[in-house]
Structure 1
Amino acid sequence: MGSAGGWRARIGVVVPSVNTVVEPWFSAISPPGVSVHASRMFLDDALTPDSIIRMDRDEGMRAVRQLASCRPHAVAYCCTASSIVQGLEYDRHLQHEVEQAAGVAATTATQSILEAARVLGVKRVAAASPYTEEIDKAEHAFFESAGLEVTSSACLGIKDAFGLAAPTPHEIHELALRAWKPGAEALLITCLNLWSQTVIERLETELGVPVITSTQATLWRLLRIAGIDDKIPRYGKLLSAH
């Protein structure tokens, strides 16, 4: 039996050291009886493919093994950019590697997004991100390689990894509207260090399509593989209906 806080499930998150979104939000809205536990990977301030790859190589599995010591029921590797700059095959390998190191079911941010799209019946998305154009282009290539067509997009061009969390809900909403073009079946907002979940409900009402975010999809998938099926309101169709 788990501790009082995690009597239903302990969910584990591996986050870049700069992330200030995942732990507070996951903890705030996880269902009663679910506790959230984290370990961190050092990431340089400069947000580049090289710095992300270096974080994964030097810190990733150490952080997973550290997290495994609190015996989580499921683990999420919470860095969308890690997978998008290294490709779909790397992402699949990463998920397997995390599962082997942690000894439990695991997901990545991108695998969570792809599963969310499958469950929602979505194959064409408008994509918004806070990333630089270089990382944003890699993101489009990643999702296209996984069978998800990116029909339109917009990015903020943020180069500072800590600064990914700086955009306000208003700024994120404006970014999403710039990315949106009719014809997409859903709106996708990436990055787990962006407060994208704050605008999901408003955007779904305005656009009339599902909104998938890295934050929302990763929490959804993590809860489901941990055996928690509770529906959570106010953060879009994915969490409230699936």
Structure 2
Amino acid sequence: MLCGCLSASAQQVTLKAQLQLTRDGHRAKDASKAVIWLTPLGTTPAPPVAPQTASEVPQLVQTNKSFRPSLLVIPVGGKVEFPNHDPFFHNVFSLFDGKRFDLGLYESGTTRYVQFDKPGISYIFCNIHAQMSAVIMALNTRYYGISNSHGDISIPNVPPGRYELQIFHSSASPDELQALTREITITSGDSFIGTFRLEESNIAHAHMNKYGRDYDRPDPQSPAYARP
């Protein structure tokens, strides 16, 4: 049994990919925060995603009227904490694909938790501050990588086999991302799985509030803006 485990481990490879992000035909300076993930197909082993421990619960912090970080990738079933570090109220919500929730108004110094119990991409907004946005991806595979600012992506410990490859970037259109979905076969000698080109759009910046309406103009006297 030990020999079999060592043999399987020795066959695992670290896959590399390159993302090229452009806008109006020009190469973007920052190609970070693209995600490539591989889902095993057919007889390819699909080990269960490791459950999240209490110490591994990530935070999506609300600070300076923004979410930090703007992208989180977690295992299906994992939780995310949403602490409010701003000196005013926030109302975090997501009513799109992925996890649907509305945390309501909560004040500075308090926090909320959400469990993401199914795979999907959740777009996170604040119902008060329209400029706030983030993405949480809940994946049911352990084989994924996130691009750095140069567009370099690394996916470690991938066994040979058949996979569905998918890619995500918040600035790319769904149609463009869907067109890049493909089946690939990995062998023990593979290391580079390709260069992927995406065109930035404004899709991530256009959204309504949780009621499906345009955002109200900011009111400086509102408790959402004034220090509580």
Structure 3
Amino acid sequence: MVQYIDGVCAERGEPAGAFHYAGCGRSDVGPALLVRQPERVTAAVLCGVPAGDVDPVGIAAPVIAMAGVYDADVAIADVAALAHGAPDGRLVVLERVGGPAPLEAPELVAAELVRLAPTPGFATIAERTDAGMAVRRAVLGDAHVDRATAAATDLTREFQQFITDYAWGGIWTRPGLDRRARSMITLTALVARGHHEELAMHPRAARTNGLSPDEIRELLLQTAIYCGVPDANTAFRIAKQTLEG
């Protein structure tokens, strides 16, 4: 399979290197590829592959083990064993799927693979996570992040990881906008959606990112026009409590 992929890359004039993989079935070459040539696979979605077909411990790449509720060929428990045995594995159960997921639900398989893949600019997901944590601490402060991390439970720990990976690592690290601009967007979005608890964190974060109190006032005044006076009124109250104590 690797030779085939390298051949396709050569025909297209593209460099051959690591790739993301999705496949299914007991005869699929993907599981063996993950174990035998881990340097070539950066992320994988394995559909309907039970743990007995591959040693999960040997899978270095982040992997999603996907199972269909109505799949008669493999039990969800067997697929779950693969997800839970892999160092960086996760189980996804598809409610309306009974056959090969890449055929019955290709958009779901593709979406999960994209979520696993490293963000452009980072060679690995671990690099993205580290960068996200660094930005999260720089913007919100060590004390806030330490409290959030310490308060994480078995129920919320994966969500905290998700925030660091995707919000801070996947978006706030991108070069297209500076942190000042991202703070303005974030404040506006939180006012518009009425997310008041989350909004309380971001006036101070906006100050950290270079916005002056006058600029925050002007931003909130404009939200009164485009988001609504009651929303802006609440936002001003929250900003006053946050910035003036």
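No value in this document is a laboratory result; all are computed from the given coordinates. Owing to the predicted nature of the structure, the values given are computational and were not obtained by experimental measurement. Cβ atoms are built from the backbone, for glycine too; each structure is taken alone.
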Origin of the derived value 21 (relative contact order in percent (Cα under 8 Å, 6 or more apart); candidates 1, 2, 3): 1
Per distance in nm of label points 7 Å out along Cα→Cβ at positions 116 and 172, the highest-valued of structures 1, 2, 3: 3
Among 1, 2, 3, structure where helix-only ellipticity at 222 nm (-39500 (n - 2.57) for each DSSP H run of 4 or more, over all residues; to 500) as derived comes to -2000: 2
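From which structure (1, 2, 3) was Rg and Dmax of the Cα atoms in Å calculated, if the value obtained is 16.4, 50?
The value was obtained from structure 1.
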